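Below are structures written as structure tokens.
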Structure 1
Amino acid sequence: MRMSALKHLVKTILRSAGYSLPHGLAAAGQGSKIAFPRTILGSGCISIGEGTLIQRGAEIQAIERMGGQQFTPRIKIGSRIYIGQRVCIASINAVTIEDLCVLSDHVYVSDASHGMNPLRGPIVVQPWESRGPVTIGASTFIGYRAIILPGVTLGKHCVVAAGAVVTRSFPDYSMVAGVPAKLTKSFCVESGLWVNSPSGAIQ
């Protein structure tokens, strides 16, 4: 093996074990890191705040072109956020994750979907569409393998259970679970307790 090839191999190995931010981001906050390996598409449409950590295997895709279609996506990831392994965030419209959120491993967030009208032919040839932007409010926790679908807005301090599929929006201080996700508890600021829904029993 030539010395130049060996040096390149060593650099690749070291890089794959480390963290950095990709070049060309719309905004790159100080102290933020994304682990290798990773897949970043449309970096010019992606902004990341300060002190955010994204673990290995992340797929962050701001999709500007697909199958002849053109989009103007925007992915905004705030400050002091933790994002676990193998997370996928995809946008053809807008995805916003506000400050201090935690996304567990294998979480999926997307504002995009295939057209699914049987009268328009196979799904694979139908155009992509967005049913609205996605917003995850500040200090929200998203559990393992949860899915956040197009058009969803989660308020601040929400909790999404592991494996939940969130198909609609929920206000601040909501705890949701299930497929599709439903409100299970709401946090009462006055009492400092989570209150069951809809019975109102306190645990």
Structure 2
Amino acid sequence: MDMTTSTDSRTLRADAERNRQRLIKVAFRAFSSGADNVTLEAIASEAGVGIGTLYRHFPTREALVEAVYRNELARLRNSADELLASRNPAVALRTWMDRFADYVAAKRGMAETLRAVVASWTITSSATRDGLTTTIQSLLDAGAAAGTVRNDVNAQDVFASLTGIFLAAGAPGQREQAGRMLDLLMDGLSARAARQVTSE
């Protein structure tokens, strides 16, 4: 076996994967920016690759949007465990909500294309909702166990509350307002708030 050829092949595969990940990262930023008419050419240029490289990885706009969506959904779900490992559960939950806001902002930026992807059943909204509800439940359970989050909260209610907040204030220019609304939601979720209600 030619070791040089094998090494070159691995290098090419590694370069290709780096290009793919860079394109996804740049596309996420572009879709989250609130800018209108984000073009694939602009994404390729910012990523430092040619448009041909982008099309080799993502033959259509739908393919790129689906990749960004799946990547951000996975990152959002995985970040819950990372946050719980490094912060107290209440802080982890509030920080995760901000990451949810980033995810929603990206969805808004690619909403039209994403609707086509969902319509094709490549992605199902029910599976997304179920996965995020499971993640929220893990954060709530950790907070309840630590005594910082009330133990009578339904994860589906929290998901619905988050969805409502971002429907009302999900645009990039509304992040400050969304943050205040998330703080109010967290106040309602705190174990302290539950104790106050019980004692009255």
Structure 3
Amino acid sequence: MALTPSTMLELGTEAPDFSLPDTENKLVRLSEVKGKKPFLVMFICNHCPYVKHIGHELSGLMREFQEKGVAVFGINSNDTVTYPEDSPEKMVLEKKRLNYTFPYLVDASQETAKAYRAACTPDFFLFDKAGKLIYRGQFDESRPGNKIPVTGQDLRRALEAVLKNESPSRDQRPSIGCNIKWKKGNAPDYFG
């Protein structure tokens, strides 16, 4: 595991479109919600200890804000050949175990992760109704082993702001987690 921070994509960036299969093999398109409601795109996976650390709180927070009108997409971009625990079959089990109410999508080509300049799991990108990036950063200050309770407070504040048509504070801290597991020869050049 290589500890990796978010790339902190520039605020105001327009959300790159995607069309990806979910765990039920249904195609999910960002275009179906863009322009209609705010949405959160998060890069997560099954095996990362940082994602596991926030898993239950993440599931509850996403359910709460989906009920308030935010669309949520979880995307797994990891190479499943070298990390079979992140396979689509295992994603089905993880979605059920954590009671994810959002679509959990498979980015087999890793092109969606590259389009978002995703770097780690978890990596969060919150967009307003118009599809402009208003938050990218950490879930909260909690990390495995640091004994800070998992609350989701950083992401919660951003979600609350977007629902009030307000901009979250521009003082945003990068998410930190395991690097995305790129396929051999597929690693992006934005880490340099």
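Readers should treat all values here as calculations from the given coordinates under stated rules, not as data from a laboratory. Note that the structure is a prediction, hence the values are computed from the model and not measured. Cβ atoms are built from the backbone, for glycine too; each structure is taken alone.
Computed quantities for the displayed model
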read-out	value
Parent structure of the calculated result 2.2, given that distance in nm of label points 7 Å out along Cα→Cβ at positions 34 and 162 is the read-out and 1, 2, 3 the choices	2
Relative contact order in percent (Cα under 8 Å, 6 or more apart) from the coordinates reads 21; which among 1, 2, 3	2
With semi-axes √(5λ) of the Cα gyration tensor in Å derived as 38, 20, 14, matching label from 1, 2, 3	2
Test item: mean count of other Cβ atoms within 10 Å over residues 66-73 calculated as 12.5, pick one of 1, 2, 3	1
Structure (1, 2, 3) behind the derived value -2000 of helix-only ellipticity at 222 nm (-39500 (n - 2.57) for each DSSP H run of 4 or more, over all residues; to 500)	1
